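A.B. asks: Before anything else, here is the set of structures, which you'll find just below.
Only the coordinates and a few stated rules stand behind these numbers; no lab work does. Here the structure is a predicted model, which is why all the values come from computation and not from measurement. Cβ atoms are built from the backbone, for glycine too; each structure is taken alone.
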Structure P
């Protein structure tokens, strides 16, 4: 491959890496075109992108982007790199589902990098088990709102009881008048 093309590839990868929040690495040896296309589509829908690049060029691009180098054992073999631009959990979920799919045996997830933290396979799987960003936001809002709704229920209960007492007094006065 001519040097000029390599420099252009590294520049393009560096630019994509500088925008990404996480990078996941998998070996794609033996994947069919249909399988890789389906995986690319799912990763794109999750807010990421799959890139196939030579390991040496990808390592250079990571270094130029200011990212930590991935372990040497992770950078062996024909690798495909999942770049996460939005929510790393969503892309990790897609990759985990694909790895656990019984119909495919070709894709092997190796690990990755979450911002500056290296992740092994178990850590990527644990990341995939986390709820999505939207679900976590909903849980936080629900946790914050719970004491407020409890206070509203207590105050409403007091008013309800007061109205009930007044209704009982009214009923007794009507019975006495009759």
Structure Q
């Protein structure tokens, strides 16, 4: 199972290296990593996606919490969370194809951020599934380049589990 971990650390040199080293020593690959300033000055938030079973991730989270600069570790896979990712995608676009591609872009609420005679560069933000779906639809046109940020995520303040709602709406029954 893939887990999304939100880790708040003191913003000091070497903190990221110690965290990555902990994962490497345990044989874990970090599938996605996004790092940036947190809400308080002097702190950074790391959002990591790693694969592993619940028991192993529990143990890894406890070991993370013991590291010197780590202030908080939260497994967002187990609680309602908002997850987003940014992707820049350059797709081949002849004059004849451009209209079809622009129609797809509108459906996915992507933005055209660069245009040339041979290509369009798109910016799309959303959950990782949305990005994969757009990439799949644009593949026949010829994807020239892709850059993705990795997932960023925060716990939902509302506590509403949208994944549960999605599952319920597909069955036509909502939880009590």
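A.B. asks: When distance in nm of label points 7 Å out along Cα→Cβ at positions 79 and 119 is computed for each of P, Q, which one produces 1.5? Write out the running numbers ahead of the final one.
C.D. replies: On the way: P: 1.5; Q: 4.1.
Structure of origin is P.
A.B. asks: For distance in nm of label points 7 Å out along Cα→Cβ at positions 103 and 159, find whichever of P, Q sits highest and give me its label. Walk me through the numbers before you get to the answer.
C.D. replies: On the way: P: 5.7; Q: 4.6.
When distance in nm of label points 7 Å out along Cα→Cβ at positions 103 and 159 is computed for each of P, Q, structure P gives the biggest number.
A.B. asks: Oh, and also: Of structures P, Q, which gives 2.2 when distance in nm of label points 7 Å out along Cα→Cβ at positions 15 and 151 is computed from the coordinates?
C.D. replies: On the way: P: 5.2; Q: 2.2.
Computing distance in nm of label points 7 Å out along Cα→Cβ at positions 15 and 151 on every structure in P, Q gives 2.2 only for Q.
A.B. asks: So, one more: Quick check: -20500 is what I get for helix-only ellipticity at 222 nm (-39500 (n - 2.57) for each DSSP H run of 4 or more, over all residues; to 500), calculated from one of P, Q. Which structure matches? Each step should come with its number before you reach the end.
C.D. replies: Working: P: -20500; Q: -10000.
Going label by label, the one that fits is P.
A.B. asks: Can you tell which of P, Q yields -0.42, -0.61, -0.71 when log10 I(q)/I(0) by the Debye sum over Cα atoms at q = 0.09, 0.11, 0.12 Å⁻¹ is derived from it? Present the calculation step by step, with values, prior to reporting the outcome.
C.D. replies: Numbers: P: -0.45, -0.56, -0.63; Q: -0.42, -0.61, -0.71.
Source structure for this number: Q.
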